[in-house]
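Enquirer: The structures considered in this document are given below.
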Structure P
Amino acid sequence: MTYPTQDNHRGVDTSIDAAAMAALTSSELRQIVLKTLCQHPENLTVDQVCAIAERPRYSLQPRFTELRKMGMIRDTGERRQNVSGASAIVWRAVFLDRQEAQA
């Protein structure tokens, strides 16, 4: 799964450096998010994926946007309360949609 993570910056030197560092690990982190969602057909929020994967939110949150843009995950339209009490998107792996359609 390739995504131009190295281009995710604001044109400021610190932002460019951070984007370059993130590009080194983002592919692995996207795999973690996608695998977790595929293993949980009940669908999950970002906080739930982070808890299951035992990863900090700041490392996985951006991967959801990337995976959505890549067409790998989708917003189910469902909302659940997250850790902060706010309403959170419930995400689903598109693979599960395809799998159900074939059944």
Structure Q
Amino acid sequence: MLDLKEINLNRFQLHVLLNEEEAEAYRYIVQEGTYCVHCKDVCVEGVDVKENILNGTNDILIRGNCIKCKGNVSRFIEYGEFEDFVERANSFRKAIGE
């Protein structure tokens, strides 16, 4: 199992890292695929993303707030199990000196 450094990603870095299909999955999760424990439902108005983190296993952690109730939400996208994403993530890590 990998134990790499967590990296906060800005929107540009996230855009560079994700291919078209992954970016579409990311948009879906942010817009209508994240559960809010405060609303006891999916974030029907979406998520106001505050942080995107490339974690130690090359998954993406999204942290933000439910737009409807402003409650804190988070969601993992398990991209680290896909070899092509791992290659891009490791190249990105090398490019930024991590």
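A short reminder: the numbers here are calculations on the coordinates, not readings from a lab. Quick caveat: nothing in here was measured; it's all calculated off a predicted structure.
Enquirer: Upon calculation of semi-axes √(5λ) of the Cα gyration tensor in Å from the atomic coordinates, which of the structures P, Q produces 25, 13, 12?
Expert: The read-out comes from structure Q.
Enquirer: P, Q: which one has helix-only ellipticity at 222 nm (-39500 (n - 2.57) for each DSSP H run of 4 or more, over all residues; to 500), as calculated, at -10000?
Expert: Q
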